[in-house]
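Each structure below is given as C-alpha cells.
Bear in mind that the values in this text are calculations on the coordinates, not laboratory data. Quick caveat: nothing in here was measured; it's all calculated off a predicted structure. Cβ atoms are built from the backbone, for glycine too; each structure is taken alone.
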Structure 1
Amino acid sequence: MKRKVKAFKELLGIMDELREKCPWDREQTFETLRKLTIEETYELGDAILKSDLPEIKKELGDLMLHIVFYAKIASENGAFDIADVLESINKKLIYRHPHVFSDIDVHGSSKKVEQNWEALKLKEKDGNKRVLEGVPVTLPALVKANRIQEKASGVGFDWDKPEQVWEKVQEEIQELSQEINRLEKDNMEAEFGDLFFALVNAARLYDIDPEAALERTNLKFIKRFNYLENKTLMKGKNLHHMSLAEMDKIWEEAKKNEDYPKSI
C-alpha cells in the first residue's frame, strides 16, 4: 500500500510542476484534453485486444495522467480536486454494491448484480434519472447500441430466453430484403440499422462483446488482405490487374496460414 500511495503522490506532484512550469501543460483545458483522452482510450482498447500487458500498463498510465490533469484544472477553478473525485467514486461503489457492503443477497448471480446496479442508479438524482440517460451521445453507434440494450435489460426489458432473439433477427432480414427490392435508400438504411441492432442484441444475450467481435474480424481481414497484397507484389503483379479468381486463391492460402479459428 505504501508503494501505491507514494507513486500516486509522486504523480500529483509531477502534475503540479507541469502545470506551473510547462508552457504546453499550462495551456490545456477540459476541451483541449477531451480529444486526447478519447485517443488514449482507444489505444488502451487496442492493447487489450492484443492482450499486450506491457502496453496495457503504459496506456493505463496515460489515462491516469488525464484523470489527474482534469482534477488539477478543476481545482484551480475551485470546482473540485482529486480527493473529491476519489471520494465520489468510493461512495458510489459502496452504494451500488449493497451485496458486498450490506446484507443484500444476490445468490452469487452477476445478472442480479447488474439489475441491482441499474435499479440503484435510477434512485439517484432524487429519483428523476431515466434508464437511458447515462448513455453518452458521442459513443460509437455499435457500442451505444450494446449499452442501450444492457440498460434496458437491467430493468427487465429483455427476452425471456436468448434463442428468442433469432426470430427478431430473421424478421429484420426479411424487412431489409423487401426494402432492397424496392431500392428505397432511406428505408434500406433504416432496416440495416434495425438488423444491426438485433444482431447486437443477440451478441449481448450470448455474452459476446459485439465491438470486440467486429474488431477481431477487422483485424483478421486486414491480415489476410495484407498477405494477398504482399504475395501479389512478390509475383511482380498488381491487384488492379488480377482476376477475382486469382485473388480468391491467394486469400484461401492466407486463411490456411493462420493460427486461429477461421470464420470468414
Structure 2
Amino acid sequence: MSAAVARAHAIAFVEACGDRFSVARARALAAGRTPEDLCLPDGATQRPDGSIGAAEGGSAFEFESELLLRVLGAAADLGGLHLPVVERACSYLEAVQADDGSWGAVDESEERKIVRTGMLAGHLGKTRFARAAMLTGAGDYIADRFTPDLVQNFNWPAIAAYANYFANVPHDESDAVLQWIGRELERGFRSGRFDGVQTARVLLYAEAPSLPGGRVDATEAVERLLAEQQGDGGWLRFDDPAPSARLEHTLDALTALVRLG
C-alpha cells in the first residue's frame, strides 16, 4: 500500500472514531496547514493562568498535565508551537515548575515525573516562549536521574521523553544520553518490542531522521508502519487495546506518514 493511500485510510478511521479535537488534528495534517488556533479536547478549557483542564469541577494535576501534553503535542505536530494557547501554557508551566526543575504531583513516582518533565520541556524547547532557566532546570532534573537501566528494559515512555528533550534543548549531557536512546530505540525496533509507530514517534519528537548510537531510520520505521496498518485504516497498540489508545496511535502513524513518509 502506498503512503498516500495509507494516509487516506487513516484519516477516514479518525473521522469515524475520533472526537472533535482528533478530527481537527487529522484534517490539518492532511491539508498540510498550520491552524490559526487549536481547538481543545472536548470538555477542556484554557484558564486565565494558562492551565488546561476540565471546564467544570476540581483540578487534578496529573489529569491536567496530560491534557497539556496532548495539546502541546498536537501543536508540535501541526507546526503550531507559536500559537497563543502555547504561549499561555508556557507561562503557566514556568509558574508551577518545582524548585528541582520537575513537573509532577508531590506523591507521584519519580519515573512518572521524569517522563512528564522530559516531554513538557522537550515541547517547550521548540517554542520561542520558554526561558532558558526553565529548560535548563528541567534538563538538569532528568539528566541527574538518567541511568541506562531506566531505558534498557524497553521503557518506551522514558526513551521518548529523553529523546524529546535532549534532541531539542542544548545540554551538557545531550550526546551521552542520546547515544543510549538511539541504541535502545533500535534494539526495541529490531526485537519487535517497539512497532513502527512507536519508533517513528520517537524520531518525530527528536525532529531527526535517526538518532546517534542507533541504525534505525525514518524510512525503515515508516516501511514497518505501513505494513502494520489494519484493514479499517487504524493501528493497534500492543500494550493498550483501549479505543482511545488506538486512536492516538493512529494519529501518531498519520503524523509520521505526513512528516516522514
When distance in nm of label points 7 Å out along Cα→Cβ at positions 159 and 175 is computed for each of 1, 2, which one produces 2.4? 2
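On FRET efficiency 1/(1 + (r/R0)^6) of positions 95 and 167 (r between Cβ atoms, R0 = 30 Å, to 0.05), which of the structures labelled 1, 2 is highest?
Numbers: 1: 0.20; 2: 0.70.
The structure with the largest value is 2.
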Upon calculation of Cα extents along the principal axes in Å from the atomic coordinates, which of the structures 1, 2 produces 65, 51, 38? 1
Out of 1, 2, which structure matches -19000 when helix-only ellipticity at 222 nm (-39500 (n - 2.57) for each DSSP H run of 4 or more, over all residues; to 500) is calculated? 2
As an exercise: relative contact order in percent (Cα under 8 Å, 6 or more apart), calculated from one structure in 1, 2, equals 10. Which structure is it? 1
Supply the structure label, taken from 1, 2, corresponding to distance in nm of label points 7 Å out along Cα→Cβ at positions 23 and 231 with the calculated value 5.4. 1
I have 12.4, 36 for Rg and Dmax of the Cα atoms in Å, for residues 87-182 alone, calculated from one of the structures 1, 2. Which structure is it? 2
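Looking just at FRET efficiency 1/(1 + (r/R0)^6) of positions 47 and 199 (r between Cβ atoms, R0 = 25 Å, to 0.05), which of the labels 1, 2 belongs to the structure with the highest value?
Working: 1: 0.40; 2: 0.10.
Of structures 1, 2, the maximum of FRET efficiency 1/(1 + (r/R0)^6) of positions 47 and 199 (r between Cβ atoms, R0 = 25 Å, to 0.05) occurs in 1.
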